[in-house]
Structure P
Amino acid sequence: MHFHQTEYTRYLTFDIFNGHNILHGVFTRHGGVSPEPWNTLNVGLTVGDDINRVIENRERVFKTFELDNRRIFDVWQVHSNKVIRVNSIRNKKTGIEKADALITNVNGLGLFMRFADCVPIFLYDPEKKVIGITHAGWKGTVGRIASETVKKMSHEYGSRTGDIIAVIGPSICTEHYEVGAEVIKSVRDSYGTGANTFLFETASKSREKKKFDLKKANEHNLKSAGVKTIEISPICTACTPSDWYSHRGEKGKTGRFGALIALNI
């Protein structure tokens, strides 16, 4: 895992992808044009920032990899477990689809998502030359969206799950992610007796509150789908708001950082 600095952007890449023909990065909040509270590289269009500033910030992200920002494919992220196969750049006339994971084997097409505590997951099959990106909040996590993405890669492109390598990127840590009864029930419904692997007591030891380990749950989801090789970022977005947007840490008044992956064959 390494940080890189360009003229504008500062972004993170992962050692597991070294030597592979892909471009990837999770972008910090630095190097954009947005003012507070979105300062500065906000790529989210739904948080109150001016659309022209967001467009400029997105262009800076794509320029980092010398990609044409018109070759972007993004979605309306809705905390689902829906996965979309991407065959071409998004047709803007047909509107934006609702989903939380994307996969493709199209060269030079930038799969792009936005985050502020939820878990970014990159996937790559070096044999079939297929990439994926996943947005996993608590709903997507208990809905096993990481597993669904792996299954979709296998179904659509013939990927063998053991060939797929994965990254779990910067996201909120267990200590900062206290959840209530609705989430606790959903975790228990999804994982059964294994739920206690991901749920931990709070300082008050209340039955109505627990701490939920999103990264560990998504690692489990990937492994249960057959993925054997996973790199996990130790970075917590809520612990380091100087680098990352955090919905929890900044009480909702913040932006969204970008994650981008593209085949570079």
Structure Q
Amino acid sequence: MVEFSEAGTPLTRNDVDEVLDLIGAEEAALWAVLAVETSGSGFLPDRRSKILFERHYFHRLTDGRFDADYSEISAKSAGGYGAAGTHQYDRLNIALQLDEAAALQSASWGLGQIMGSHFAKLGYATPIEMVETFARSEGEQLTAIAKFLIAEGLVDVIREKNWAEFARVYNGPSYAINRYDEKLASYYERFTNGPLPDLTLRAAQLLLVYEGFKIVIDGAFGPATSAALSDYQRKKNLPVTGQLDDATKAALSL
């Protein structure tokens, strides 16, 4: 049985620095990719990796033998996604009952939304190993992104901020339909000219989401984060400051 939910540890400064050293890219460029692929977070509130199930992959990996009875999860064309979040696991779970290996390879996983079909390219022995490794931490997911960029020859591309070429390789030849290149360029400019995510605050936001709070995980301090911190402090009988103070960091194990 595949373990989809494990520690779900947030990104750390060390995680980011190691990957930046590995690929030699600007941090703003890396955050642009993360913002476009998963809105900056690799996990759902239940600590499972964010996924998107791709029915055309499942069709190809299973020779279309499930198309007639399971068109939602197996078809020649992409689409039929339905809602993001847990619904993608509902779709995945149907596919798992039909062909586990093909199902795991037919979803994109984590911070970089890397297809499970790339497991061997990233150095994993099986799709299960990739999925369970991703479940441990965003750091593992980020390292896999670096490995993918190296394997696909995208290191120089991200260094040069050639967003059209990056989007073509990373998102496919139809990238322009969803304006991936434009989104990457826009986020890069935003992170270049504005603050980068505060990784300690971002970790706190993700841990608060695990506690049931509905806030954006962006490493930026705003009213919603302050309100969530205040509610969390009340819940834990801490001084209510609405700030990420030392007592709150300790309660969150930061």
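Read-outs: derived from the displayed coordinates by stated rules, not from any lab. Worth saying up front: this structure is predicted, and the values here are computed from it rather than measured. Cβ atoms are built from the backbone, for glycine too; each structure is taken alone.
Computing distance in nm of label points 7 Å out along Cα→Cβ at positions 75 and 123 gives 1.1 for which of P, Q?
Computing distance in nm of label points 7 Å out along Cα→Cβ at positions 75 and 123 on every structure in P, Q gives 1.1 only for P.
Given a value of 24.1 for mean count of other Cβ atoms within 10 Å over residues 107-114, point me to the structure among P, Q it was derived from. Answer for the origin of the read-out: Q.
Computing FRET efficiency 1/(1 + (r/R0)^6) of positions 51 and 227 (r between Cβ atoms, R0 = 30 Å, to 0.05) across structures P, Q gives 0.20 for structure P.
If you line up P, Q by distance in nm of label points 7 Å out along Cα→Cβ at positions 43 and 171, the top spot, with the largest value, goes to Q.
Using helix-only ellipticity at 222 nm (-39500 (n - 2.57) for each DSSP H run of 4 or more, over all residues; to 500) as the calculated read-out, with -6000 as its value, let me know the right label among P, Q. Don't skip to the end; give the middle numbers.
Details: P: -6000; Q: -15000.
Going label by label, the one that fits is P.
When mean count of other Cβ atoms within 10 Å over residues 35-42 is compared over structures P, Q, which one is greatest?
Values: P: 19.2; Q: 22.0.
Largest calculated value belongs to Q.
With FRET efficiency 1/(1 + (r/R0)^6) of positions 11 and 67 (r between Cβ atoms, R0 = 25 Å, to 0.05) coming out at 1.00, pick the structure among P, Q it was computed from.
Values: P: 1.00; Q: 0.05.
Only structure P yields this read-out.
Here Cα Rg over 2.2 N^0.38 Å, for residues 179-218 alone was derived from just one of the structures P, Q, and that gives 1.45; the source is Q. Assign the value 3.5, calculated as distance in nm of label points 7 Å out along Cα→Cβ at positions 27 and 91, to the correct structure from P, Q. The structure behind it is Q.
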